[in-house]
Structures are given as C-alpha cells and as structure tokens.
Structure 1
Amino acid sequence: MEPKRYSEALLDLAQQANVTLIGADACEGVSLTTLAVDATLEQALGQLLAGAPCTWRMVAAGTVEISRPAHAESPPLRPPPPVTVSELLVTATKRAQDPRQLAVAVSAIPRSQLEGTGATDLDEAAGQFAGVLATNLGPGRNKLLLRGLSDGAYTGRARSTVATYLDDLPLNYNAPDPDLRLVDVERVEVARGPQGALFGAGSMSGVYRIVAQKPDLRRFGAGARLSGSTTYGGAPSESLDGYLNAPLWGVVGVRLSGYEEIQGGYLDDTNLQRNNVDRTERRGARLMVLAEPAEGWSINLTAAGQHLRSDDTHYTTPGLGLKRADRIAEPHVNDIEFATGTIRKSWGWGELTSSSGFVRHAYSSLYDATAVQDRYTALAKTSAYSEQTHTKMFVQDIYLTSRGARRVQWLAGLYGEYTLVHSPSQLLAQNPNLPNVEVYGDDRRDHVREVAAYGEVSYRLAPRWIVAAGGRLFATRARTISDVVSERFPPRSLDRSANLNGFSPKVSLQYALEGGNLLYASYSEGYRAGGINSGGALPLPAQREIFKPDRLRNLEGGVKLQTPAKRLALNVAAFYDLWTDIQTDQFRASGIPYTTNAGDARILGLEAELAYNLTPDLFVQLDGRLSHARTVNSNPDFSSQLVDGLPGAPAVSGGALVSYQRPLGHDWLLRLTGEANYVGRSRVTFDATFPKMGGYVRTKLLAEISHGKVGVQAYLTNPFNSFSDTFAFGNPFNPALTRQITPQRPRTVGVTLFAAY
C-alpha cells in the first residue's frame, strides 16, 4: 500500500469503526501497514501502531485516545490545530465522523482552542464559527442565529430555530439560549442548515451541540481556572471553575465540574440612583458517571444545573452614554437543571444508542410597564410587567447505526418528546400602600407531544461517489389552556389544540476529490408546528388567534479543501433557502407578546472558513458570511409590507483569529492571540421604520505564558472602548422603542490563572 501518515490512517480507521478519536496528531511518521479486513477495532489499532511512536487506549466506549509514551521525547510545542484542519471527529449527525467527509456544513472547536482564546460561553465562541450570531439582549436572554435565518429578535411562543444540545439531550424549546458556561467540555459543534431529518422541530436553521468531557476510567485528574477583570467605568468581574476526575474499580469513572462567575455591571441608573446596575451572576455544576460493565457496553449518567441572574437589563438611551433613567429595576433569571442517561451497545456490525432525559428550564423577566399602565388601571403610580416560563421536557431517543466501511451505511431511530410549558404573566400596579396589585394576568399552559420515526441510508455508487437519503416522519400535538383576568375587562378562558403531521426529507450527493477533499450538494428541510395566542386584556382578532406552521427548504452546495500537509484548509458553502409562513414573536401596542406569521422569505447566501498555518508558530483563521434575503407574500394581518431582509440578520458578518507562539526556554511557551469579529447592519424588526443597528467590530487580545498545563493569561477586550449599538431593543413597554440601544461592554482588562494535572 502507499505510505500514509499515521494521523490520516488513524482517522480512516476511526471513521470505518464509527468511533471518536482524540489526539491523532500526537502520532508522527508514516505507516506502511495493511489492515486485516475482518479485524476487530483493538486488533486493527494494534496492527496499525506496531512500532509507531505512540500508543492508544479506550477512554470510553467508542472513544480512542492516541498519545505519546510518557518517556518519549516531547516535540516542540505548537499551536492547537485549527477547527477546520483538526483531526477532531464530530457527532452532530448522530455518529462519529470526520466533518471533512460529510455533506453538511459542520464545524467544531476543540477544548484547546476554547481555552486558548478564553471563550467561556457561546457569545464569546460564536465569532470562531462562520454564520453564527447571537442577539445581545443580555446573558440568558439571547437568541442564537445561524446563517442569518432569523425569525425575529424577540423570544416568545415560537419554537427556537436552533436546537441546543448537551451531548444527546436537547435543552431548549421556545426559550432563549440557556447560556451554559463552557467548562470542562471536549468540544462544541455547529451543524448549519436545516437538520429536521435527524433532529426534528427546533433545528430549522441548525444544531448547536456542547460535548462534555467524559470521565476517564483509568486516570485521576483535576484542573482549575481563576479569572479576574476590571471594566472601564464599571465594576470588577471574577470567575472560578474546575473539575475533578476519579476512576473507580476500573470500569466506572466519575467526573465533577463546577463554576461560579460574577460579571460586574457597567450601566448606571440616575433615577434609581444605582451604579453598575446590570450585574450578572452565573453558577453551575455537572456530575457525570460513566460505566463500562462489559465489552461493547457503556452507560453514561449526567446530572447538571445552572443558575443565572442579571440584576437589570443592558440597554440604554442614545445621548446618555452608559447611563439611563428607569422607574423600576428590570431583573432577569434563567435557571436550568437536567438529567440524562445514555446506554450504548456496540457490535461489529452496528451500535444501538438509547438516551433518556429530563429538562427543567425556568426563566423570568420583570419590565417597567409604567408607560402603558393607563390601559389597565387608573390607580397606579408605577407598574411592572412580570413574565415567567417554567418548562419541563421529557425526551426519549433510540437509534441504531451501522458500523464499518461497508458500501451501504444506515441509521434508524425513534423519538418521543413531551413538553409542558407553564408561562404565567402579570401586570402589577404599584402604590405606596398597595404594592404589586395584579390588574392583568394570563395563566397559560402548553402541552406539546411529538413522536417521530427517522432514518438515513447512504450508498457508495462508485469509489468516489456517495448518495444519501433520509427523512423524519413526525406527528406533533399541541394543546393550549389559558385563563385571562383584567381589572377593566371581563375574564375569559381558552382551551384549543393545534396538530401537525408531516415528513421532513433530506438527500445529498458527494464526490471525493484527491487528498481527502470533497464536493457535495444537498437538499434538506426544517419545520415548526403552529400554535395559539392567548394574551392581552382584549382578545386578538380571530385571524390572529392562531399562528400556522412554518417550513424552511434548503438547497446547498459546498466544497471542502485542504493541502496535503494540512497547512491550509478551506470550507465553502453556498445555499438558497425558501422560508414559508415565517413564525415571529412580536408585541402588541400594549406591550403584550404574541406570535404570528410574517410572510415568506428567499435567502441566498455564501459562507466560508479558512485556516492557514503560515509557519509552525503562526496560525490564521478567517470566516465570513454573505447573504441576501428578500421578503415576499407578507401577511396583511401583520404588516402590509415587510422590510426587504430578516430582522437581526445582517447581510455581512465575519471573523478573524491570529495566533502566534514561541518557546521561551526551559519548556515555557509564549502565545499571542488576536481576535476580531464584524457584525453588519440590520433592523431589529420586520418594520422598515425602525432604525438600523449593528455595524460594529468586537476585538480581543490575549497573551499566555504556560509551562505544560500550568500558566497565566492576560486579556484585553474592546481595546478602543468602542460604544456601538449591538442590539436596538430592551423594553417592550417603552413607547420609544426606536431609541433603545445596547452598547458593547467597555474596555476590559483581565488575568486568568490555570493549572491541571
């Protein structure tokens, strides 16, 4: 056989065996070994690495780690490989695969890159992915957007367009992103474009997946990171996170991680005479237990939770700088707890995975509603609007996948989900003698059930050609029960149902070029069920009481290229989307939210990722997205004319990451990193009368000195102290919505200490 680098041969083997591979680049040199066709994974690894300068071990079922022996001479330290060049496998398609061999626009950021850039959550990591944006309403309030496929900047009854996962468990329904801190994770993955065939409703524009670091069954380990920073004109911030890994009895491993963070505020309220009002605290923990009781079996149990609270909102008014004048503080809480159990059984021909999970997600906001209180009562001095959502979600997903390098590959699964959403809202009149008197309330409950059967089959037509087809047959049942009371109007009740049955297809064709490069074309769909509106002192017109299902049809073509030495890699995808009956969350003139269908949109876009190791010590990563959205067939009950574009979705966005490092002697290493992300101009709503927002650059500079797994980082964000409108929204009850802006966090300087063993 022709000589092949060990790293490439290991990747080929991992993909054929359907396992996750960690650290293939640790094995240098070239292999001439021919593997036996019917060998087991263990036999194949032993044959391939016989005489190689590296060893292997199973760190979990289906996960192989490659490492250099402890006595081997360490090679010169180098930067972590970039996301588009890395040998890292992904599981965003429900099986371990090389992203460069998938007919899907998928990217992954490994743990080393997250820690090396100081990215502690999605907001900080988003700029390292092409086509990934997040609104900036505030921590625990943001919506994640992929490819500019935005249904609006607000969060309401419409289901999220991006599915957020921790391992195999979906975390969100119609909630804002839970904003989990990225502590002790193996990697984060983003699959862009509709993923309805495999992941169902809620994955209309893609999937964001956090892959947690699994327990090591053979080695103790621990690590910690301590950070502190100061913000110009604001309060200091601090954080502490760490993990502990303990193997038990050789077949069980336990991993505990936790964190606590305080983000100091930087906005002052002159009316309430409070400084740094927008302080945020976030704390959480995760416990994982992994057991391998017998060959081919693994059981993974996870329990985790996070508490996030912001003392006030993050918007202000033009002309006041970092000050504002409110009558009432506007706190926000976003708490999530979840538990999941995943059982895997592997055979030589396939693998069965069963995941059961429970999610409890509770979030609430309080707004100053004094500006509209006269619609509800004449007895209030000030008024507050309280909205709460308590979601309980039960999920069962079971699927069987083929393994090995057969001509036909397949996947088949069954999915069930039951979601209960209790979302009471109140308008509270406030007087010195009678504080918080309810003058309006909507006690709403939604029961949603979804069952689905899904599958995918791929067939190798010829040595370089693969065609794949799959889909999801689903049935969704939603029931809404609501009781509305009001001081000025008669009470009313509602009990209605909405059903959706359908099929979400996906087909793809791919051609393997020389050197592991790829050309592909695909068609996929995403969908969301419809629902019922209930809120408001007066009911909505009959034509607005319901909102219809919407559907996204995506036609995509892409190319994935890299040079033989893996110094340069380029991923490009062009896509055309037809989005019909776009669901969007909006506000009535009274400030009460409702959901409607805005109309249709046609989106033409191009996205690209480029990674280049100019020298062994200098690495550059670029990403960008261009898109043009045209709205058509506007819903006359919503608006007679829509702005020609999607809200909160700029036509242009992009990012750049540059990393340079050099040895300092005695095994010390200096690393310098610079990161800049551009977000173009857009409007916050479908209404063309609203002013534009965005058109700003986010910048971060970081210097690190390390000795193995011990070191210190110093970082600087917003070095030019830019004041830009990142999000033109804050309070739905403010009649001057067009004058609300959310500025960037002012210049911040910080230091992080880290150690692990």
Structure 2
Amino acid sequence: MQTQLKEKSYLELCPANDARPPNVGPSRLREAIEASWTAIAPFWPLQNLVAVNPLQGLEDLPFEEALFEAAVWFQQRDLPPSMDAVNRETIKWCQAFFDEGQATITMPLRDRGLYQAWRVLAPHDRLLHGGDAARRAWLAALPPQPEAAIAESLRKLDIPPAHQTRFMMLLLTTLPGWAAHIKYRTDWSASEPVHPHPVTHADYLAVRLAITCALWPEARDLLGWHARARQTEQRAAGAHQAIAQAELVYRESLLRSLAGRASIPAQHERAPRAQLVFCIDVRSEPFRRALESCGDYETFGFAGFFGVPVRVKDTVTGESHASCPVLLEPRHLVRESPACSPAGREQVQAGHLRLDLAKRLYQSTKYTLSAPFALVEAMGPVNGAWMALRCLAPVWAERLRDRISGLVKPVAAVASDISAIPVPDRCDYAETALRTMGLTKSFARLVLLCGHGSTTRNNAYATSLDCGACGGRHGATNARVLAAILNDPWVREDLIGRGIRIPGTTQFVAAEHDTTTDEVTVHAESLTNPGLQQILAQLRDDLETARASNSQRRAAELGFRGTQSDGAKHMFRRSRDWAQVRPEWGLARNAAFIAAPRELTRELDLEGRAFLHSYDWRQDPEGTALSLILTAPMVVAQWINAQYLFSTLDNVAFGSGSKVTKNITGKVGVMQGNASDLMHGLPLQSVCSGDGDPWHQPQRLLAIVRAPRDRVRDIVQRQPILRKLLGNGWVSLACIDPVDDQAWLLARDLLSWQEALA
C-alpha cells in the first residue's frame, strides 16, 4: 500500500478532470501533507554535516526511474517568474527564523514555532501585501492552526484535492534546500536537545502556501508547468548510461584483482609488532598500505565510532554532541575533562571563559549598527597585518595564534569518563567490536584504535571532512572510550567466558588520524610500560614515514610536484591556509565497500576509492556480524557515495556551487549570493578539479563481501533496507565466495547470482 501511494505521488500525471469531492476531511489533508514530504531528504547543519543521499526519498523507486523523477522535480532551472518571487520571500523568512546566532537583531516570537511567529508578523511585511488592504486583512485573519491555514490556502488557490499532494510537493521541491533542513529538524534531530525554535512539516507548508496566495494567486499554473517538464525531460537516460558504463569498467577491474587473490592463505597466527584499527573511511586505505610497508604491522578497518553509541559532553565548554552514526541513538553520556590536577582544570576553565568573552565582545561590536566604523578605525592596522600574515605565511600565522591562545588558555590532554556506561554494556561493546572486525586472537602488545578528523581553516564544509560515523565530528573520543573499555580488567575477565582472551601484556591506546595532514596523534599519556614505550617510539617513526609517503601521493593528486618531504609540508600548509578551497579531496572518487580479511586487499593499490571493513566469515557462523556490517556501515557508505555522485552530476541542484561565491546564512548552511535556496550538498571544489573537469567519477556503490554467497543472500532477504537498496539498484553486491574463490554478482531479483567475470 505504501509503495502504491509513493508511485502515485511521484509518477501520476495531472489528470484532466479537475472535479473534486465536496468535502475533504482533516485526516485526508494530514495524509496529503505528510505524503508531500516523501521526496525530501534531510540535510544537516554546518556544525555537523553528515553525508546523505539527496534522493533518499526516491529510494523506493528503481534507480533509473529515480533519476528521471529527480530531473523532473529537482533539476528544473527555469521556474515561472512568479515562483521566483514566492521563493525570495520564503527565503527571507527562513533566514530570519532558522538563524542560530549570526543575526544581530533576531526574529521575535520564534519560541512559538515557525507558523505562529510568521502569522503574527506577516501582516506587517509590505512586500507580502504590497499595501493592498484586502490582502493584508487576509494575512491577519489566517487561522491559528497551520493545517487550517493550509486548507484555506489550497481553497483560495483552487487546487483540486486530487492534485493537492502534488502541488505541495512542488512547493517543497522548487525550494528544496530549506525543505531539506526542516526535514532534518523534524525527523532526524531527536537525539539533540529540544530546539527552542520549533518547526513542523505543516508549519512550513502553511507559510509557503500563504506567501504563494499573497504573491501568485494563479499558482495553480505550477501544475501545468510541472506536467510540461515531465513530458520534455530527456536527461536521465543519458546520465544513467554514463554511470552504468563507468561502473562496469571499475567493477570488472576490481573484481578481477580480488578474485585473483582469493586463494591467498591467511598470515601466520602470530602477534605482529603492533595492530592498528582505522575507520573504514576511504582516506584510511592508502595510509594503511603505506604503514604496512614500513614494518610488521597489522591493520583493521572498523566504523570510526568503534561501535560505542555515545553523547559527548565537554565539561569546559558545556557543549555536547552525539558521536555515533545518525542511524543510531546515543545510549550513554561520556564526559570529557582536562586530564590534569583540579587547579589545572580551573585554569583551563578560566582561560576558556576569557577567550569566549573576548570573542563574543568582538562579534557583538562588529555586528552592531554603528560600532563597526569605530572598530575598523581602531583595529584596522592590526587586522590588516593579521590578514597579510595569514595569506602569505599561514603556517607562521597558525603558530602565532596557538602561542597566544596557549598563554590565555593552557593546553591539556583530554580524559574521557566512561563511568556512565554500565559494565554489562561495556562487555557487549567489546565483544561486538572485536568479533565484527575479526580481532579475537593473536593480539599484539600494542593495539592502536585510530579515529579520524580533519584540520582546515575558513571552511564552511569542515565537518563534512570529519568522521561520518561519529555524526560529523572527530573520532578521538570514541577511540578513547573503546580503549578504556578494552583495558578494563572486568571486561577482559568477562570476555574470557565469551571465548576471547586478551593477554595481560596487551594495551589498547587511542589515536587520531588527521586526514588533511596525515598526522597521527597518539593519546598515550598513561602508557608507562618501558617495553610498550619502545614499541610506541618505533611506531611513531613509522607513522611519520607513512605520512610522508601518503602525503606525497595526495599532494600530487592536488597538482603539487615535489619531493616526499615537500609533499608533507605542502599538505600541512594547505590545512592552515584560510584561502585554500581544496584543503584535501575528502572522499571523492569513492566507489566500493569491501568486507573481507585484510589479506584479500593488503598488497593491492585501491587508489583510496574503497571503504575497507575487516570481516572474517569463519568467525561469524550465524552471519550476525555481516548483517550488522551491511545494514549500518555499508548504508552510511551508500549515503556518502550518493552525495558525491549527485553533487558531481548536478552541482547546482544537488551540490553547493562554488565556495568562492557562497555566503553562510544563520550559521546553519550556505547560499549562493544573498538570496538563493539553502544549498544542500558538496561544493564544486570538492568534486571537480576545474569548473568543467570532474575529479569524482559518478557511480553507484559496489559492495563486495568475502563470504559464502548463500549466507549473503539470506542476510539480504531478511533485511528490508538491503532489499530496497539492492533490489532497486542503488547498490550492487558482489561476493567472493570462499567455496570456489569465484566472484559472483547478486541479481536485482535478490535470488540469483551471476558470474561477475564470465
């Protein structure tokens, strides 16, 4: 029934018969309101940008049909001029309501919600009523309930009930950026604190419809415009053909390489010098390969939140955030504090308050009506010199800034308190993490859990380069949490009963990989064993060697030509340069998700295009771990893949345009110019090396699993999310079957396998 409703919403042409039933009840209207939002995907604010498929609302359709529907609903460039006028006024009100501290004078009454605040203020907006007394009176008399206002507006515009869902969808898809932010606020922010400025689906549609009534009484014409766009759309078929061809070439090459290594035996069951667990992020793959070439190291891939769904609270700033995939709800609160004496913590707290006060004072002075003139006169020479230093010598500017900041606020290591996580839960998290990645024996004396984040300056999209598995945040906290759990004597004792014996000589240590500079910071403040310190010292040297090697490769991809040592310096400089539009390539060119033992991929150059998740089918007889991998990390990888695909395919409709011409609005998102829609994707510079030269290759995710194909098929058929993504062609699934060491491709009927390399 749900599928039929969606097909009708997306595909049914406007019928010629405009006859409508005499009465439409409130329940039918509520259904129409919710149905109109089905095509809208959520988009997260700048503080925690999370990759998402911009066509998530169309995933119930086959990929080929979704491309067509996307072109019809989202990619139409030439809107009716009157619709542009409606959009301008909607943007203005959205900017005012959703502001998160950028505006000097804030919109009043926001605590009442979007519609209630707008209803009170709208009659005073001359741009809405144009001085017309009747129109102003109509605005002032709007019903107090948004659903009633929607019904009245639809009657005023003479929209037949048969077309009401479609018409409301058009009001959303002709300004999809703000609709996407509202979809996040209404459907995906439950784990965040209650927002003081509430909004609902009905709120936004009530405002949108009322503005349309005021500015475009003939808006019913939008239905005809949409029908004509549907009849003339021709881009989708060509786009699908190009995507499919790129996928075919890549899939055959990769599967041929993997199938040729399928029979390689596992390494000897002995403990290496050290073991390192990295996030599955594609940027980890070349770094892991560079490190493995430096010595006797074994690396694993695991989702960067390390299987611990937590909310992190900074006891110094008082701020908190969820540090787990957005598909999960945080279950525990972890408090982070300076790892120093009480007196030292007081100094850090006082320093933070001083810096925060100075920043707020400067910002408040800068954004008042008259003070900026005096501020320019007083601070002009200092700001001018500082800007020149940041432009000409960004590394020196960064060092000066850190030194001054350190004088005000002392730098201290951070400790994560896991006392709020009950011991039984700690034991479950430990077993799940170790079994899922296949690390259940042959433990090294030193095991590094390596989260990741990025370092950039003046970059509105900075959090999109951080760990998606940590909700668009840095992953060091989750690494510290799991390290503390695995070092817990009670946990280790319990794991023995579960068949996992961690030697008493093994120590887990947290670290963080900076994906922009390739620096790895090891948080080993409590490591006192001389033997482990010696291993760590050698590991630090080898991490620096791997950094130099990988930085050279990454710098070359960004157009730099120089020696290996110069490559590392170049990437470090890019991370500190406030004028740099491409500090790193992020996850561009991602194409595959591989769940297999490291032996399958260890000596292959995957070019930083594959998410690598460690998985050993022999340790997972029931398929529990594989089911978890395919329904969580693989789905997140598909979101990332789709965001890069569509941001490249149409950077105006699904991306954010150029960084050079963007403006931040309300601290929640970016616009192009001063009155565009809220841009809801990746910027041009993240996917293209030039305006017309894509760096990312648009193709759907290829998931590859090393496991018996009957087991894989059974898991797929049990999981609705996998049936949808694989059956509709959003992801293709290949299996390297250990029974025959052949590569097989799962057909979209989800029942049969085809030889992938026939």
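Just so you know, all these numbers are worked out from the coordinates, no wet-lab data involved. What you see is a predicted model; the values in this text were computed from it and never measured. Cβ atoms are built from the backbone, for glycine too; each structure is taken alone.
Taking mean count of other Cβ atoms within 10 Å over residues 101-108 as the criterion, the top structure among 1, 2 is 1, with the largest value. In this comparison of 1, 2, the computed figure -0.49 for log10 I(q)/I(0) by the Debye sum over Cα atoms at q = 0.07 Å⁻¹ is attributed to 1. When relative contact order in percent (Cα under 8 Å, 6 or more apart) is computed for each of 1, 2, the one that comes out at 11 is 1. Looking at structures 1, 2, which one was FRET efficiency 1/(1 + (r/R0)^6) of positions 157 and 509 (r between Cβ atoms, R0 = 41 Å, to 0.05) calculated from, given that it came out as 0.05? Comparing all candidates, it corresponds to 2. For the structures shown (1, 2), distance in nm of label points 7 Å out along Cα→Cβ at positions 125 and 605 is largest in 2.
To which of 1, 2 does the computed value -1000 (helix-only ellipticity at 222 nm (-39500 (n - 2.57) for each DSSP H run of 4 or more, over all residues; to 500)) belong? Working shown, then result.
On the way: 1: -1000; 2: -15000.
The structure behind it is 1.
Here mean count of other Cβ atoms within 10 Å over residues 421-428 is compared for structures 1, 2. The highest value is that of 1. With mean count of other Cβ atoms within 10 Å over residues 533-540 derived from the coordinates and found to be 20.2, which of 1, 2 does the value describe? It traces back to 1.
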